[in-house]
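Next up: the structures, one after another.
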Structure P
Amino acid sequence: MKYQSHEYWASLIKMSLSRFFILHVLYKEQLHGYEIAKRVSGITSGCCAPTEGSLYPVLKEFVDNGLVNVEAQIVSGRERKVYTITEEGRQAYLVGSQAWAEVSGYILRAVNSK
């Protein structure tokens, strides 16, 4: 049964959290895709590390919705797409931060109640 599977619940949670953490690292600085994944992995101890297959669709969605801009830059002789959060993305990140803080408090209270 999928609802009794740790993997089911973990993947749902990680999918949402990885979106938040992608915006989090871009809120701090502009980065290229590989560095975004590396930073998210580092701050979440690998828990919410997006794969290439999950990172780029999220970045495309963020670009399409005006949360992030993308620009091709030459880095060490190679072209890389560098992602920069927009003002709309900054606002979305701040709202998301408040929502996650609120929800995580409820989760911790529920789990720790007897």
Structure Q
Amino acid sequence: MKYYDAEKQKHYSYLTNQMTLPAHSIAQIHKSRWQIELFFKWIKQHLRIKAFFGTSENTVKTQIGIAVSVYLLVAIIKKRAFLTKSLYTILQIISVTLFEKNIIISGG
């Protein structure tokens, strides 16, 4: 199935067994699927979830939700405190010093 994207001025070819849908719909489905793939790639790269503590849908969703929440909270702290270190570095420092009494992350 062929589709022309007027916005990007590109032609795309899709292999599909769904011939009842128009080419535009197939292109939108592919685009949505690609966004999901990118989201999970981002999760693997940034949230560093090593293993899930359960396999039920609710457990997995809860752990991903908590990991995203922590990531966002650290991003907010980074911005409000004008920290120059990367989010990855800040998260590493927090994970190492989580139970220490005094945690200091300088802006430099």
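Each reported figure results from applying straightforward, stated rules to the coordinates on display, with no laboratory input. The model shown is predicted, which means the values in this text are computed figures rather than measured ones. Cβ atoms are built from the backbone, for glycine too; each structure is taken alone.
One of P, Q was used to compute P(r) over Cα pairs in 5 Å bins from 0, in percent, and the result was 2, 9, 14, 14, 12, 10, 9, 12, 8, 5, 3, 2, 0. Which label is that?
Here the read-out was taken from Q.
Can you rank P, Q by FRET efficiency 1/(1 + (r/R0)^6) of positions 14 and 86 (r between Cβ atoms, R0 = 35 Å, to 0.05) and just name the one with the largest value?
Looking at the calculated values, the largest one is P.
By the measure relative contact order in percent (Cα under 8 Å, 6 or more apart), tell me the structure among P, Q with the highest figure.
Ranking P, Q on relative contact order in percent (Cα under 8 Å, 6 or more apart), first place is P.
One of P, Q was used to compute helix-only ellipticity at 222 nm (-39500 (n - 2.57) for each DSSP H run of 4 or more, over all residues; to 500), and the result was -18500. Which label is that?
That value comes from structure Q.
Ranked on distance in nm of label points 7 Å out along Cα→Cβ at positions 46 and 78, which label among P, Q comes first with the largest value?
Greatest value across P, Q: structure P.
Comparing FRET efficiency 1/(1 + (r/R0)^6) of positions 22 and 62 (r between Cβ atoms, R0 = 41 Å, to 0.05) across P, Q, which structure shows the greatest value?
Top value of FRET efficiency 1/(1 + (r/R0)^6) of positions 22 and 62 (r between Cβ atoms, R0 = 41 Å, to 0.05) goes to structure P.
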